[in-house]
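As structure tokens, here come the structures.
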Structure P
């Protein structure tokens, strides 16, 4: 019975939606930023597949349909950006400067660490896309001849890690400006960080949403220029 159910693309879609709903209820109950939505969802879905010995390819029949929808869905991020366009016009220079420099530092850090750890070129190129959202990361991976699966893995890891430690770092360095918080999360942790930014406030979320788009453009520019 389970086998017949998993052969349908609806299996991956329904499983993802059920896990997302369950994780949402869990976060509402405990209200802790340590309970990251993406991280919990990954653990629950992988655990379910392992528990019932279901191949990932069967989940991917529906899961990839959701992945394909991520690109068009990013248009939704334009709404909070429009609602806070006054802040964008007033703080345009620090916002653009932060994204421009932050995207460069992200790539430079991967390059330096890869050489320090003696990673091969393929691994380094795969990790260069870690700070952009998944649809852009896939395209960028093709661009630099990286391994797409490793690129997406680095995107997820950087997003989850950044979202989890963000609040602690803001307190440690005394960062209270909502625009600075939003830009930092958007540049370093893309969509996952933006989700965390919206938990902090609408302005933080709007700035993070804007930073996702700008970081994608800047990252492509840096990759084209240096790789």
Structure Q
């Protein structure tokens, strides 16, 4: 059986993680994020995991070479035999090239590249409206999920705070980094039949319905 993998692309704040998890549950494939793969590899004590741990402890960025090694390691696990849903990978053209080579060597395919698109100002509004309880960690949104009393957690009565990385200026910097470093992946995949542009507008359920329609699976 040919393994078929799914890739999600899109700027920070478009909901890639949420939608990748939902699709993975629906089609019964493992949801594989870069962070989860790194942690699992480090905990396993594998050769590539030991290298990754040393880099992370030094405070440096983990190289593409190590990330590719960890992905190759992850795809050898039994639950990846029919495919995975990638979340946060690939991030660079080099990673995308390496993934193509890796999958070709295994006889695997990319079933779908799902590019979730949302206007920058909508992303800024979504992320900057997020509030987190300083006491219990419950998450709210001033527009989509406000607390009963402004600034107070419904769960424990704690104070709701805005994270530093949810400040509008910080969000715009993150979007600029995305455009410079990650957006070229869109051009890399754009002309493939597996590429699908999906609007990120509206509620999460609406976006997921578009994704399901794009990949042609039943709910």
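With distance in nm of label points 7 Å out along Cα→Cβ at positions 37 and 149 as the yardstick, tell me which of P, Q scores highest.
Comparing P, Q by distance in nm of label points 7 Å out along Cα→Cβ at positions 37 and 149, the maximum is at Q.
Hey, helix-only ellipticity at 222 nm (-39500 (n - 2.57) for each DSSP H run of 4 or more, over all residues; to 500) derived from one of P, Q reads -27000; which structure?
Corresponding structure: P.
Of structures P, Q, which gives 16.0 when mean count of other Cβ atoms within 10 Å over residues 45-52 is computed from the coordinates?
Source structure: Q.
For relative contact order in percent (Cα under 8 Å, 6 or more apart), which of the structures P, Q scores highest?
Q
Please state which of the structures P, Q yields 0.95 when FRET efficiency 1/(1 + (r/R0)^6) of positions 13 and 205 (r between Cβ atoms, R0 = 30 Å, to 0.05) is computed from it.
Comparing all candidates, it corresponds to Q.
Coordinate-derived values only; no laboratory data. Keep in mind it's a predicted model, so treat the numbers as computed, not measured. Cβ atoms are built from the backbone, for glycine too; each structure is taken alone.
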